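What follows is a set of structures for review.
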Structure P
Amino acid sequence: MTEPSGQTVVLTGAAGGMGRAITKALLDSGRRVVLVDRDAKALQELAATAGDKVFPIELDISDAKAVDRLPDAVPSHFGPVDVLINNAGHDIGGRTRFDIGSADDWSNIIQTNLIGLMRVTRAILPGMVQRNAGHIVNISSINAVRIVPDMAAYSTSKAGVHMFTETLRGELAETAIRVTELQPGLTRTNIILTRYRGDTQKEKDYFDQFGMALDPADIARSIVFALDQPAHVQIAEMMILPVNRY
């Protein structure tokens, strides 16, 4: 296994709240990070604070042709990609009953959360297979395994991520590549604000329903834990929940 100080990580959704926390944890652990996000301004702001151990790539993971070019965009001095963290995702238009919500919103959620994740993995994985080394971490959700009303598209996308991750791990069982799925519970990230298209009152009302929520740093710390295990240890699945919501 490559030592953390020599590892290169590709992180999608890097400029969001979860992505920023993951970036910090990865850098603190001595890794280099290729920051991938579609928000050019937020991406550059993050990169400007992180020094020469990061490299920003503006990319919408729902853009198939752009994703295909991702491996070539990783700078040669960063070396091969040791770790892929599929963190990008959204729920824009979500928390709405399926027959009332927009079909375009539902499609866009699936295209990013599931199809985009699969495309990025398909772009990066062949290099790992060739080297017989690597680690893929997919950020799923408790929605992947629990029914939550009014979240049909988001939950479907995360259930797809769950099954994709399970199947991929099985397909790679004869290799040294590790595959990990994280299933976070309620976490204070900007996914809720974007869900409501910038309505801060709706965001506040949503979080106010619950007595407790996770911080992005909790998820980031869990990722580093999985990455730091000995080469023969694979953290297959990790569900992370607040201790008490009420």
Structure Q
Amino acid sequence: MNEITFPEWAKNLAVFDLETTGIDEREARIVTAYIGELDFTGQVLPGGQSWLANPVIDIPESASAVHGITTEFAKTNGADAATVASEIIERLRELMARGIMVVAYNAAYDFTVLHYEAIRHGLEPLVPSLVYDPMVVDKKVDQYRTGKRTLTRACEVYSVPLEDAHEASADAIAAGRVAIAIAAKFAGDLPSSAAELHGEQPAWKQAQDLGFETWMKKNVDPGFKFVPGWPVKHY
């Protein structure tokens, strides 16, 4: 990678991922989480942290089949859910206060789950200020590429290994490396500052969602509507 043209904000990125009890952001509970940091080569820096929470509610078998954590295991070994949510929020606040962008693939899911977990446990919700969503950015800079935009597919496109998919640290680190690859390849097409990149993504995501809504109404469900908002959805 060329350090001269490589964006300054991408030379040190944080990575964040949640594995949860379900797909409804308002109801899903955190099961596992990971936050770490990468340098511009994708090397994992010391100080990463993983969490296993006791979500209190049962973990549906469909969710356990994805991330491998059962209700019994989480209740036996997991930490207090409110404590986990609080520690995640504080860690993300600290990273953003340092001016470090936090990478989250499909960030609107993870940050919306975290928002509702904060409310559920009487915590002050995080106001995300420096988020880099490789899914949104990839769709913007390479919008005419065909095929799915999953993390697995993005890893294939950008030649990033993904082992142990749907394990929080593996997904977070892979997403970070995809984010680095995008920043390196499309440096000239991206904003020069972290704040600008964060600020551009809500409009990019809205345009992408409107396009998907149009397709869904035409081909699948005439009543389909997307939930607006990025990186936290506005239910």
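Coordinate-derived values only; no laboratory data. This one's a predicted model, so the numbers in the text were calculated from it and none came from an experiment. Cβ atoms are built from the backbone, for glycine too; each structure is taken alone.
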| request: Have a look at P, Q and say which one yields 20 for relative contact order in percent (Cα under 8 Å, 6 or more apart), as calculated. | output: P
| said: Given -12000 as the derived value for helix-only ellipticity at 222 nm (-39500 (n - 2.57) for each DSSP H run of 4 or more, over all residues; to 500), which of the supplied structures P, Q does it correspond to? | reply: P
| query | P, Q: which one has mean count of other Cβ atoms within 10 Å over residues 166-173, as calculated, at 22.0? | reply | Q
| From which structure (P, Q) was distance in nm of label points 7 Å out along Cα→Cβ at positions 142 and 214 calculated, if the value obtained is 2.3? | Q
| The value 4.3 for distance in nm of label points 7 Å out along Cα→Cβ at positions 30 and 222 was derived from one model only; which of P, Q is it? | Q
| field | distance in nm of label points 7 Å out along Cα→Cβ at positions 62 and 94 derived as 3.7 - corresponding label from P, Q | value | Q
| message | If distance in nm of label points 7 Å out along Cα→Cβ at positions 190 and 206 computes to 1.4, which of P, Q did it come from? | response | P
